[in-house]
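Participant: The structures considered in this document are given below.
Throughout, read-outs are computed from the coordinates displayed, never taken from laboratory work. On a predicted model such as this, the values are computed, not experimentally measured, just so you know. Cβ atoms are built from the backbone, for glycine too; each structure is taken alone.
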Structure P
Amino acid sequence: MITARQSRAARALLGWTQETLADKARVSLTALKRLESENGLEVFESTRDEVRRALEAAGIVFLATDKGEGVLLLHESRSTRP
């Protein structure tokens, strides 16, 4: 499950605004703001899934261990660059 912090961190790595991510994930801006809120607002699981998929498609990998959570931005390999 994607957390508020992971979503915000992933956006920062990609240089995306909330508007950009909402558009790419095909969710409303309000839904994304609820997901990224630290206030414990309820969010549909489908919203979390769409946001996660959009971020993964852009190269984000979600990390989670018993010590914490995070995100990683994978760089395109040189062999696949034009």
Structure Q
Amino acid sequence: MPLVTIRLARREPPASKEQKAALIAGATKLMQDVLGKRPEDVTVLIDEIDPDNWGQGGESATVLRQRRREESVDGGAGTGGEPPG
């Protein structure tokens, strides 16, 4: 019985029920298409993590998001990627 875990750094606005349902349906379909698993055997867990509890490159996702917002407003080039979540 496959268990798919999707971890997201919580954001504002938070992921909607519809978005979460789409993630669950998409992950289930992927397991069906790629591994031939029956949808009823696939379990999907969405874990939303406080961005203060998620870090990358030595900084929290909160700090990374704030910096990218500031760079965007200032017209900075940024680092080319999104922080987690």
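Participant: Which structure, out of P, Q, was volume of the Cα convex hull per residue in Å³ calculated from, if the result is 124?
Facilitator: Q
Participant: Looking at distance in nm of label points 7 Å out along Cα→Cβ at positions 14 and 46, point out which structure of P, Q has the largest value.
Facilitator: Structure P comes out on top.
Participant: Taking relative contact order in percent (Cα under 8 Å, 6 or more apart) for each of P, Q, which is largest?
Facilitator: Looking at the calculated values, the largest one is Q.
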